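What follows is a set of structures to go through.
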Structure I
Amino acid sequence: MVGEDSPVITVLCGDRLPDGMERIEQSATVRYTDDEGLAEALPGTDVLFVYDFLSEALPGAWHAADRLSWVHIAGAGVDPVIFPGIQDSDVVLTNSRGVFDGPIAEYVLGVVIAFAKDFARSLRLQDETRWLHRETERIEGRRAMVMGTGPIGRATARILRAAGMQVSGFGRTARDNDPDFGIVYPSSTLTTHLPDADFVVAIAPLTEQTKGAFDAQAFAAMKTSARFINVGRGELVVTSDLIAALRANEIAGAALDVFDTEPLPADNPLWQMDNVMITPHMSGDVVGWRNTLVERFIENYERWRAGRPLQNIVDKRLGYVPSSSAA
């Protein structure tokens, strides 16, 4: 039963109410709000569940948070809720690490195969009822380099290795004999090692260090036969530089699931490029994913109510969950 001393949970959900919150509603006062109503909902709130994980409303409403102790975001990336106010506070931040690892890894493997087997052109030719025999590529033995060595990057490395590819990574700390990547190069040496890659995969969290990492210099360093895949954050890429590189045939193609402006504007040149595959920020969104995000929050809520350590605590300075804090 909800009593006067029950916690207050605010759910930032826009116009899509999350399913499965009944368990929490039995023991807490739950307020549902959108971006515009967040500042009004925050006073007296103990826990904020950012179900709308793309919302950027929290910084503007932060002044109204007078009792907040914990923020949970229903996503792996936390950049929408990282700002000086929360960084300088004692408020704990957690994310939904682990929900998207397998689905995004499968997406990456899928677009690698789609590029190698020229599926996009086959579909265009099918629409034209045109029979045009071509030779395609093998992926076995090809080299993939993954920027981002967290759980999603590791799941991606494992599935690409299972398909016979050679995989290495870029991360904050260089190391040899990594169980998933073999070699991890420091991110500062990105352009040095990009010429070795047939496929370049961007999965890193968005931080001051990774923002704009894929710029004109990075694309110029790649093979002209290389393909670029971004399933991390749109802001990892300087979009104008990517467009210029594709137009100049500096790289052979791109598969893009995230963009610095979403939805991608209809007049963006990327839409019209035959060597570009575009998906609307859905690489990790498999059947049942929204229910899983709610379940992940409820698991952490029950820990919080019981005074147990929370899972997936984000280092608010780094902008992601350190490996030692995942459990």
Structure II
Amino acid sequence: MTQDIRLAFAHPAERAIATADDRPRDRISLRDHVVEVEIGAFQAERGTTQRICFNVVVEVRQASEPLDDDVDRILSYDRVTEAIAHELAAERVNLLETLAERVAERILLDPQAMRAFVRIEKLDRGPGALGVEIVRTRRDLPRELHLVGDDDRPHPAIVYLSNAAIASPRLAGWLDQLEAAGRPAILCVGVPELPAPRTRARLAQRRIDLLAIEQNAWVLAGRDARCVVVESRTELDWAMKHGQISVWAPSKIVLDAAASPEAEPGDAVALAAWLGQQMDAAELLFIGETPPDGSGLPVRRVPEAAERL
């Protein structure tokens, strides 16, 4: 029992050795890698950063050919730190468990990696370190999990609809044209014309403004059954893959973004342009609204009276 307890709190390298099978494995490790990020499920953890510490051990397949002192023939330490940096930059997460799972999966996508031990601890949430540790093998990877190359990613059309465009009798025809174009489409809307509540608390007002946009998204969904309201990047990716027209509900992606948009939530036009940048959109299409400047993406404006997009 004493040995079990000691190993429970030992460095992942010791746990890897203690749980190894008869097959010899090489290991690489990352110790006490501390980064400062915004993370956490509690409201008190939003809008502030805290230190988290990573300890990672990766068991790797032995090289079948001589290394010849060539860094390209090994799973390098940089692959581990890059996996951490990539997942921290992808979006804000609430749970250490989620972050650990994503880091382990990204590491195990390397063909040399066989088993990964990932321990993550929060250093500023109490008198001690609060953390989680997981162990994953290549067999644990979901079958459909893979890293999509930049050339393979869908490049959607981001289509902003003014309130007049949402109410327009031409809406169904525009959707027909978007479907016929064969390119994934993500629809964005602004705030409804009804007055929204106002508060002096900035964070509270931010949520109120985002929720107002989401109310309008549901108004659009009620106008045509092809418009499906989605809130997460995972849902957007699935919708693009399966040819579904999405209506963006912005709260989750905006609030969970590793780098929050500079635009205020009430500036829905600028938020649509920001989403286009995040999704590497092929085009920003504004129906009945003036496009913003400086998006860096191809932009078109279509009058509300136009029959053709």
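Here FRET efficiency 1/(1 + (r/R0)^6) of positions 82 and 178 (r between Cβ atoms, R0 = 25 Å, to 0.05) has been calculated and equals 0.10, so which of I, II was it run on? The read-out comes from structure II.
Using Rg/Rh (Cα atoms, Kirkwood Rh) for the comparison, can you identify which of I, II gives the largest number? Intermediate results must be reported in sequence, preceding the final value.
On the way: I: 1.01; II: 1.06.
Once Rg/Rh (Cα atoms, Kirkwood Rh) is tallied for I, II, the winner is II.
Can you spot which of I, II the value -7500 was calculated from, given it is helix-only ellipticity at 222 nm (-39500 (n - 2.57) for each DSSP H run of 4 or more, over all residues; to 500)? Corresponding structure: I. One of I, II was used to compute distance in nm of label points 7 Å out along Cα→Cβ at positions 98 and 274, and the result was 1.8. Which label is that? Label of the originating structure: II.
Where does the value 8.5 come from, among I, II, when mean count of other Cβ atoms within 10 Å over residues 130-137 is the thing being computed? Walk me through the numbers before you get to the answer.
Values: I: 8.5; II: 16.2.
Only one of I, II returns 8.5 for mean count of other Cβ atoms within 10 Å over residues 130-137, namely I.
Where a number appears in this text, it was derived from the coordinates with a stated rule and is not lab data. This is a predicted model, so every value here is computed, not measured. Cβ atoms are built from the backbone, for glycine too; each structure is taken alone.
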